[in-house]
Structure formats: structure tokens, C-alpha cells
Structure P
């Protein structure tokens, strides 16, 4: 069972992730001269959140054929759920010193805390909402879409419409989520200051553990009998339905699990970057997630994580050097991978290794 769950590809990635999880905090906290600066710890932790988000999309796209252009919405909902807790934790340390209302509510003349903010002063409740909010949205959306047998490009379009609608809604001040500015100015999490190096290192470890768990959960699903049905649905949905499987139930299950994983990624991302705003709902973000998965290797899980890290690193470098060319570079990257690397970077590397190991035939 363990060999099936952790193959060579997964094992190598998890070992590399474990080494990074140990060395990076040590280099930041305990080695003189701080060879790993604090900003790098936070940056790499952010990349790991993106990697988990990419794995969540690969689970539904790579193994079930559901090309979702709305996973940014699940990511943002998880981020807002954690951001609401962090805002409640500020208390009297805010600009206006109100013990109950966040600063933006005081500024907008709110008299009472909206009902949907109740309970977010408790970490356990916020953690529950990190899972439930994306799961409920995915369940309702998926039940309606899959029951109506919406597939292919039509499903992709309505997932994109969903995240765009949420973005427009969250931009409105009267909705009660901070409007255009979103939620920010966080002070601490579970009593630990978000400005301290120790907290940043701790969040890095949490992001790494979440990524490892997300990979293992996804691998467990895809190597089980359920995973075989998902692949059958991806390759021949009508034939799978005719053999007696209730396709809608399988698709709905994996879609909800994927949304919950994306929500966890967003929840860890929020305290790392210190802000969550409606821009995270942008359809462009969801399209970028698809590029991560395609670049790394669709249907590989590990490749999706690697693709997210590669693209995020390239974005950091290019937007720092020549920001105006980033979108062109991103588009060119996607076109290049589509034409020349149909199996992604990971697939290409594995093909080259297989060719290198293949022994030449002995001729008489």
C-alpha cells in the first residue's frame, strides 16, 4: 500500500520538501549571519501555498477532466475566512481602538458586527470555515452543474463567471468584507506576532506540511478504486455512465475535496502575505493556476506543485526586473509548453531519464 501511495516521483519530492523544511528555518533562525533572510522564508512559504493550490486543481483536471477556471474563488474564500479571524484578533490594537469592530467597519460607521462575522474570534471556528466555505460553494455549484451534465468548455466558462461574480461582490463595501482594500493590518496569529522571524518560519513549516498532506491525500484518492473511476470519467464519461456508475456523484466528491484543499492553501497564504483582498478572485489568477498545472505536468500531482513554484519564481524575478513583459512571458510559456512539452516539465524530464537509462540494442 505504501509503495502504491508513495512512488519514486512522490518520494523524491517529499524528501526534497522535508530537507527544505528543515534547512530553511535553521538558516533563518539559528545560523549566524542569517544566510536565509526573513523575506525569502515568507516568499518560499507563499510558493508552497501556490503549489498546494496547483495540486488541488490537478486533482480535478488531471484525473477527472474538470477544467475549473474558478479555483481562485475557493482559494480566496479560505483566505477570507482566516483573514476574518486575524481581524477579530486585532481588538483594541486597531487604529480606532474598537474591541469588537474591525477598523474598516468603524470607518464605514457600522454600529454592530454583522452576523456572519460572529464566531471568527475563535481559531477553531475560523479553521472550520476555511474548509466549509469553499466546500459549500463547490457542492452547490457542482451539484447544479454536474446534475445538468455541463462539461467541457461550457463548465470552464461558468466556473470563470462564478469567480468573476464573487470578485465584483467582494469589491462592494456594503458586503462587509473590507471592499476594495480587503482585510489587512494583521497583528498576530494564535498569540504569535506575524512580524517575528519565528512566526514566519512556523508558517513556512505549516505550508510545507499542508503541501505534503495535500499530495498524500490526492495520491490516496487517485490510486484507489475511486481514482480509477475518475480516470474513466476523464477519458470516456458517457461510457462510464452507461456501465452503471453515477458519474455526477464522483465528480461532485472530488470537486468538493479539491475546493477544500484550495481553501486551506488560501488560509495559510493570508497570514504569510499579510493581506487578502478581492483581487484574489480575479479570473486571471484562476487561469494562471491552469498554466502552473500544464507547465509542471497535468495528472502528475508532483508536477503541478513544481510548475506552480517555477512560474511563481519566474513572476517574482521578471516583475522585479522588467514588470511590463510578465504577461507576455506567461503567455509564451504556456504556448511553448503546449506545443513542445505536452506532458509538462516533469514528463519531459522523466522521458529524458528513461532514454538515458535505456540500453542500446546489441546487434549481431
Structure Q
């Protein structure tokens, strides 16, 4: 397909409706830079080829994970969306719904160096970050040597993260935001890519420490893992209790994941999608919202990171689905995973049985 025609199709598709014909050459807003028409068109051709080449591999990744994780297709899609967007994901679900199995399978399929932390109240920051030890050489000279902790991995699973103390939870703040840590005043860069997939049990509260809002905001998505349906649970019983449990095969490499993440940031976004994201996020803030339910029942609304998460997540979801640009449907599909841990209802709302999900449903109505 000629790149000029491709640009026009992208714009029409991203806006989700028929628009008047645009005089070529047209470059969508994310790539509307100081460039010659020739360079813009060549970049478009390269991105189109990359999207087409990635489509079968991304489909193979979902198929490979689906052979070990049953009845959680939506969860798999959301976790992959979060990773393609370059973010971290918080998995919340009761024990036994394959949260840990999903993370370990994902690491093998994507070819990532995976480490696991089992969070407990006595876990210390040094158990995650690493520590310095004093060494003495053969000549008698003494020096400190840094021993890296499990955070120096490409995929870090923090199992039952809310069981760790606030001091230990805070050890991940810098790593999740800046992709580096500081020990004894010395900075240490983390491997690339770097993702944190944390799990949490919602039904057990004794001996737990709720994550602070600043830490929750570092997670691109909060994914609620539900029970599988009957057919999926039946298949799971037959596969996991038999003599042979299939091992996942590697489909991707870390370099390919990085390239896909860079491609996500280059996908064009239509003005209607951009305005939809802004309207959705700003309508959730009690100080600015025109919705009475938000003014009355929301204690605090989503910050700018929510809009960034929707922007990147919508692009990643489109790429995962083999599409060339995101639409408002992608924004609506990601509204709850992006917003539910970045908003809080007031005590009065909880007393009346009003949940965050019901508030988000009202926020999404104007975009439908």
C-alpha cells in the first residue's frame, strides 16, 4: 500500500468515523514533525512493514500462553498490552487463578530473564535491591563490592506484594519509575526491558500493608483475575493433572520486545481518541467534573499518569490486535484497568454501595 494512502486510512480509522478526504500528503499528529514529505512517507512504510511483521508473532505469543493458562484470555491480553506499552501490571485475584503461572509462562515465551520475590513482612529492601559487602584482596586492601539483588532482571514478579512492609514496598518506587536504583549513594541501571508484575490477594487482609497511592500509580494497569468458566476449568483439570504438562516455547526475544515498544510510541493517534482520553480523565476529577456523582462520591481522581497510560495502552492494544491505529474502543476497554487504582470513592459512597467501577461506567458513557 502506498504510504500516502496509508496515512489517510490511518487517520480515518483512528477517528472511528467517516471524515472528509484529506489532501495528501497528510501526516498524523504523532509524526507531524519537521520532516520532508519523502522522509515522512519512508518512515510510514517502515512502520507499516513492522506492524505487518509483528502481527503473526503476537498472535503466536497469545496462543502459546493460552496453552497453559485457561479461561483468562482477557487477562492475557491486558498483561501483554501493559508490557507492549512498557509498563508494570498489578494482578489481583484469589489464590489458584494462575496469576503466578501466568507470569512465569510469560517470561519463558518472551525470552526474558525472570526473577521472583515472595513478599513477607520481614523482607528487607536489601533482599530486593542488593547490598554491598566488604572484601579483602590478597594484598590486604579492602573495598566494597555490590551484590545485585533480584531486581536486576527483565521481568520481576513480586508475589503478594501487599505482604511486604511499607519500607520494602518503597524500595521498588525508584526502580519502577526511573529504571535504576541507588545503593549507598551509587546509581545502578537496571536491565532493559524491565517490567514488574505484582500479585495481590484481595480476600486476605491480616498481615498485609495496602500499597500507597504513589506506588499504585506506578502500575500502568490493574488487572482483576476472575475465576475461569466451566469449560475452561474442565480443560485445565484434564491438562494440569495429566502425565504431560506442555512447556511453553520461546516466541519473542528481549530485543524484539524493545522494538515493539518503540513501535507502539510511533503509532498515530487520531484527534478524537486524544480528546476522548482527555475528557475521560478530566471528568474523573471532582474539581473539574460536570458529573454530580463524581463531585459527590469521588475522593480524588486520576492524575496525568492515567492519561499517559491510556494513550500508550490504546496504541499497544491496537498493535496486539494487528491494527494500524487505536480507536475509542481501545480507550473504553482499558478505562477500568487504568483508572480503578488511580481513583478512590468517599466513605459516603462506600456506605451507599457505590463502587469505582460504577463511577468509571458513567465516565465512559459520553465516549460510547
Structure R
């Protein structure tokens, strides 16, 4: 809007009529020149503004170069794991790198990802396609890195554990078998392991023992390792055929080394525990002697002459008697009173005495 000079009167106050200024042509000319100068200035700014705009657009663009094959370690695949991201906008680059593409394959396995799938993930994370340039290979393969624990290593772990924990003399122990089905595949990381002890097992015979593997102190895998352990021990065996009721002698017996897993629990391991005992039933040559095959020999045999005693607090009576049955010490047997010819029951006290109690 044109501003007139202060001394320029445009209206007669008395008649209220407007009179044009005398130098109107000069004023219009000045206005035209001023607007032309403003237009020329704006036109001269256009190249500069275009240059600034292009610079800003270039600065905000990121380039993503997808690798043909990538190796990952984590459970989830991120865009930064399978590509190279370039650009001056660091915030955008970090956002692109952290985009989750999908779940990683199992350790030592691989999976293929489609171009369309990556584009969907970009849109889901509100990435402007005009600000990102993506270069795709023909195929996109993602492999999961892994650690391999060999069968030999697992066998060594179990062998060391057995010899450390076994309660038997190592010279008597033989590990006959350690069965590991296959190599163990684990995710990449720091590996630790723990052999879990079994309750109520004395490291004899066959058993499956659990081994727990951890990656970076987190539980990952439990496997079962089959073992068979032979522990040799001395056992008493018969060196000849022993008939029923025979009193065992040292010449009838010998010691042999046998696997503890293959002998009965009540096996006898010392000769002196058998010598002098009575055989309950026939034992063949080379048979293992167990506690249930032995009996104490009778202290009194049938037909033996014994002393029958009867005792009270103030009186003790003795008489002669005859044993009617074999008897062990402390066992009750029938005896015949020779004087009265009556049969009574008494407790065997020793090879010569039977006591009658009231």
C-alpha cells in the first residue's frame, strides 16, 4: 500500500471531495520500479533454494545394501545383521539397523528371506520409502552361527566325572561303555556344563546320567549319557560241591573277583563268614555263596544227652535229659526227662544245657 507524504492533502475537509495529487505519475513509476526489483531478487534466490533443498534431501537419505548371505548369533534377525546401512542421518541408520526382520533359524541351520518380506517390515516400522534406497541380491540367506560339542568331548566329560565321584578304589573300576548318541549343536556363546548326580546310585552297573549345557549362564540343553561301570570285588565261591547240612570248611571255599553289578546284594565277601556254617541246600562248584544259603550249625543234636535245669529265686533243680531235636543256642527244643520219661520244652543255653522256664 502506497504511503503518501504528510504534507500531501488528498481530501478537502469542507467539501469532502478527493483531489488527485499533482505528481501522481512519478509515484506510480517509483512503485513499479520497486516491485520489479523485488521480483528480480526473488528470481535470483531460486537456484540457491533449489541447492539447499537438494542438499537436505541427500542428507536425509539412507542406503541399505542387503547381503547375499549373513551369519547371525541371536534368536531374532535384525536388519543391521543382514545388511550394510549407509547415510549421514545417524538416527535413521540406527532405527533401520534395529528393525526386527524375523526369527533366526536353529543353530547350524539357515533360512531364506524374500524381498517383499523386508519391504513389509520397513512399512510396519513407518519407514518412508522415499528416504531409503534398498539394494537386494537375487537370494537372501541367513545362517545361524553355532558351537559343536563333539561326542569325544562329551565322553571325556563323563569319564572325568565318574573317576572324580566314584566311591570305589579306582584300580577296581572299569568303565565298559559311555554311550553318546551324536555331537551336540549349541548356539554361539560361552559354554558351561554340569553333570547332575543321580540319587540312590552307587556307580555300579548301567545307568543314564543327565548333563546340562548352558550358554552365557542360561539353560540351553540337557542330554542323557548312557554309562556301564564294572566294579570288581572279592566274593566267596564254592571250590567243590557242597551238600545240604554240610559244615563248610576253608578247603570248600575260595575267593574270586566278580562284577558287583552281577552278584546278589547278600553276597559274602570274606571266608571267615562262611567257615563253620551249615549249608542249607546243595551248592554246585563255582557258585557264589550268599547269606541265605548258610545256617548256624546246631549246638545240640537230636539224641544228645543234656542237663535239664529248672530255676526259681530260691531253688535250682537239675536232671538228665535227652534231646529230641537239633537246636541252636537260644532256640526252644523238645527234650525227654530220663527220670520221669516225660517230654518237656526248654531253651538251648549251650551244648550241654537246656533250661525250662515257667
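Since every read-out is calculated from the coordinates, none of them should be taken as a lab result. Every value quoted in this text rests on a predicted model; they were computed, and no experiment measured them. Cβ atoms are built from the backbone, for glycine too; each structure is taken alone.
Out of P, Q, R, which structure matches 28, 56, 15, 1, 0 when P(r) over Cα pairs in 20 Å bins from 0, in percent is calculated? Clearly, the read-out refers to P.
Of the structures labelled P, Q, R, one was used to calculate helix-only ellipticity at 222 nm (-39500 (n - 2.57) for each DSSP H run of 4 or more, over all residues; to 500), giving -23500. Name it. The read-out comes from structure P.
Calculating relative contact order in percent (Cα under 8 Å, 6 or more apart) for structures P, Q, R picks out P as the one with the greatest value.
Taking FRET efficiency 1/(1 + (r/R0)^6) of positions 65 and 217 (r between Cβ atoms, R0 = 30 Å, to 0.05) as the criterion, the top structure among P, Q, R is P, with the largest value.
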